[in-house]
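Alright, structures below, take your time with them.
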Structure 1
Amino acid sequence: MVHVKVAKASDLPEGTAKAFDVGGVGVALFHRPEGWFAIEGTCTHRGGPLAEGDVEGCVVTCPWHGGQFDIRTGNLVSPPPARPVRAFKVVVEGEDVSLEMS
């Protein structure tokens, strides 16, 4: 596993999300009261930007067609998407926020 630094913790206040390109993979990084989470950033339905979706608890809603994913696991919560997205482990060391990529 490789750790790839993507942000400084202060760049994402709690309750926000941001999209990143990590080695050609679009990633949505979420800073929630429950912790830091990262999933593939593109909805598997029609490619909506998940970092721009509303988050309630640990579920993000795609802003384009309302599909929902669990930001902890990438699992599909509600259609129209038919497939989950990948989840990535987030490592926070001091101010550095990194993703564990395989």
Structure 2
Amino acid sequence: MIAKVNVEIELATLRKVFVELWDRDVLQDDLIESQLIENSGLVEFIFSTQKSGELNPELEIRVKDESGFEVYKSKVDNSLEAFKVNSITGFVENTTMTFEKIIL
């Protein structure tokens, strides 16, 4: 399944940050995607849930400054639905999740 995760970032004091999408696991968390941003705005991650190894991953946003120091970690969200099948076409639809706005 293809999923989309959105998060709005407002950079009030930091110039550049790495915005990371993680799948939380019991043994080891998995980094799904990472983006370096220099301006406030919407960050979008589009990925296959196969990257997480799960149909319903427990996702979290982590933000790190340029030196790699973690400055923010979101609450875990597992609200992605495993399958959203269109009743007319039978195709699995993209699933979208939006995290709360982050002000740094």
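Just so it is clear, none of the values below were taken in a lab; they were calculated from the coordinates. If you're wondering where the values come from, they're calculated on a predicted model, not measured in any experiment. Cβ atoms are built from the backbone, for glycine too; each structure is taken alone.
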Original post:
When relative contact order in percent (Cα under 8 Å, 6 or more apart) is calculated, the result is 28; to which of the structures 1, 2 does this value belong?
Top reply: 1
Original post:
Who wins on mean count of other Cβ atoms within 10 Å over residues 1-8 among 1, 2, i.e. which is largest?
Top reply: 2
Subject >> For P(r) over Cα pairs in 10 Å bins from 0, in percent computed as 15, 46, 28, 10, 2, the structure of 1, 2 it came from >> reply: 2
